[in-house]
Structure formats: structure tokens, C-alpha cells
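Following are the structures in question.
What follows draws every value from the coordinates through simple rules; no lab data is involved. The structure displayed is predicted, hence computed values, not measured ones. Cβ atoms are built from the backbone, for glycine too; each structure is taken alone.
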Structure P
């Protein structure tokens, strides 16, 4: 990897920098893996969540993933347009939709699971079991710290 420099010539090194790099590389990897299915990294992450939480609502997704409503809505519309999911109106509240994976969406579930696991293997290459668990614990703590500091700002945009 090439080194990056600030205006004063020193190498920048921070949690934010490395998290940003991992996020960017993860998206590049996912985009490449799912290009033939017409899916982007964002849609694949949402589809993966719908597999795990059958009948989840868009509002529930925004909270679980800490994404804004607009981002989730755009991704859901694309998944629906491409035939991977369908929305079912809730009988008790016509304004709310449950998200359900279609047969087309189920056909790629194993590939999505395999791809996510494969990326985890790539990222944790050279780590022993203890190091993997420590890395996950540190990342969870950082996410909780960010959430605690920002609170509801993450999902509401305020």
C-alpha cells in the first residue's frame, strides 16, 4: 500500500483513516463480486439482513444498520425493481411494509453468505483465534463509543 501524507509531510495514522480504508476496500470487493447480479455493496448488505430477519421493516433496518431512511429506501427500491425482494403491506398498518426475499433472491443466498465469509477470511488472514476475537471486540467498542457520542443523530440525521 502506498503511504499517504498530510500537508506537513507526516504520515496520517488514525482509527478513522483505517476504518475508512477498510470500508472502501470492502465496497470495492462487494461491488466486484455482485456486479453480474446487478447489485451494489449497499443492496447486498440489506439483502443479507433480510435473510437473517424475515419480514423486517425498512424502519427496523435503519436502526439495525444505523443508516438514514433515504439510503435504505433507495436500496430497497432497487432490490424490489430487480426482483430480489418484494414488499408486503402490513394488515394492521397500511403505511408499513414487511420485506420478503423472492425466489430469485433466495437463489443467491448461499453465494452472498460465502462471499461475506470469504471477505472475513481475507481481512483476518494471519490472525489467530484470540486476535480475531480481540479485533471484533475493539471494533464493537468503537461502534458503541461512536453511537453513544452521536446518539440518535446517526439514524435521524439531527
Structure Q
């Protein structure tokens, strides 16, 4: 019988795991807050997709490029979000073959709530951990993003959400 893997220690986690654990813990915290607001049916990936619709309606093809997934996967995600009332599809007035995806008022509401909760979480972390440490952590993480050449995908919100 193989030996069981040792229990990972938070004090000895390497930088990749520490960043992952912190990111996941913050994302989970935001999801719980959103659930308390009545948005208990959204995952991180759903919220990432909705962000791409803030600037206005987007077709499935361009949206799939932004999300770096297939058009089929994008269509499935949109159909699911539409059933839950976050988006709706409409015909493109310039091309009847194209369906544009738009946010509904519920879609805008969850994005606003998401922003409020992220701001609140940051304020709480500043109180608990200290403003200097929070600022230093942000600066360090953003420097790592730049060092690894991920600034462009980050600015375009083309970061793959956690599985």
C-alpha cells in the first residue's frame, strides 16, 4: 500500500501555491458574499465571462476568442447564463446571422455586487493584515505577472479561471 502524501503546510508553500491558495480563498469568499445577495448560482468562470459584456453586446465568435474557448463551449455557457437570467441574445441589426450577447439588469447587478464585495474584502484585509502588507502583496503579484509576460492577457481579461 503506497504511503499517503504528507499534508501540505501553509508555512512552507512555495510562491505558486501560496498565490493559488490566497486567490482561491478570496474567490471563495466573494462567492459566499454573492450567494448571500441572491447570486448563489454563479461560478468564477461565469463572472469572468460577464465582465467581457460590460462594454456592450458581443457576438459568440469574438467572445470565444476573448475567453480562449471554443465557440461551442461559449454558446453553451451563454445558453446557461441566459436560462439563469444574466444575459440575453439578440439579432445583430447589421447581420441577421449573428447573435449578440448582452447583459440583463441581473447581469449588471451581479457585476456591481462583485465589485462592492471585492472592495469590502480588500478593506477587511487591510484592517486585519495591514495596509502596507496588502499593498506590498499586490505590488509583488503584479510584478510576477509582468515578469512572466502575462500583462497583456491580464489587461484583456484573458486569464483562464481556475478549474
Structure R
């Protein structure tokens, strides 16, 4: 089934709906959410993207992230992604809004991203088939992963700038 996204302008006004693939092939601006999950020790949970994803397969990435469905409030999208990808529920804290544009192979990520933080005492349960796993890291460990050129999605470099 084709996933449709709201194409927006720079002021976040909805212009039309377009298939997800078209948004990425043509670099159309659309909305996404990221949730950074922390444990009680202050470690960040990283997801390992699935092998079949079209962008950054088997790379380490944000705890969870996803596109916003047409008409869906941003916080509801973040709650949905958190539960679908990691099996977690709870209170989200809005951290920041980002404007992101990145070319990857023949695709362009052109997104308005709302970032949320979530703290939990539970172990995330990565969704089988979509994610290849996950792990907790300290800020120092994340920095080492980035510096050693491990398969780290570009968004993680931004995360380290805004850690807590």
C-alpha cells in the first residue's frame, strides 16, 4: 500500500499529498518526528535500521523516527512511532524543531522534524522485520562511533550536539 505524506511549504502549510517515494525522489518538504529515548542512567538508545530500508540500511540511527500521516498531530505521530518501533509508551518532552535536507544516493530527505525526548526504565523491544536491533550508548560512546566512521546515520551527528 502506498504511504502518502503531506507536502508542506516553509511555513508548515499543507500544499498537497504525495506518495512517500515521490517526496524522497523529488526532495519535497514533508513532516517527520524523531524520539530520542534515554534510560535512567542518561544513556541514549540507538536503533539499528533494517536491512531492507531504502535509506541507510543497517546503520545506527535515532531511537525511533517516522513520517507524520496526513492530518496527524506531530505528538501523536511520535507516540505512534515509539510504540510501533520500540513497544514503549509514556510522556514525551518536546525538545526542538529542525529543518533537514540531505541527499542520499538518488533520494533527498527534505523534512521539517520535531524532536522529542523520552525517558524510560524499560528495555525497548525493537520491531522485528523493521529494525535489526538496538543498544544503549553513552554520549562518549556515540562520539566514538561517529569518529571511527561506523555505520552511523547522519542524524546522529546532530544528536550529539544537543545531548540533553
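The table below lists the values:
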| item | result |
| --- | --- |
| Structures P, Q, R, by distance in nm of label points 7 Å out along Cα→Cβ at positions 47 and 127: label with the highest value | P |
| Among P, Q, R, which structure scores highest (criterion: relative contact order in percent (Cα under 8 Å, 6 or more apart)) | R |
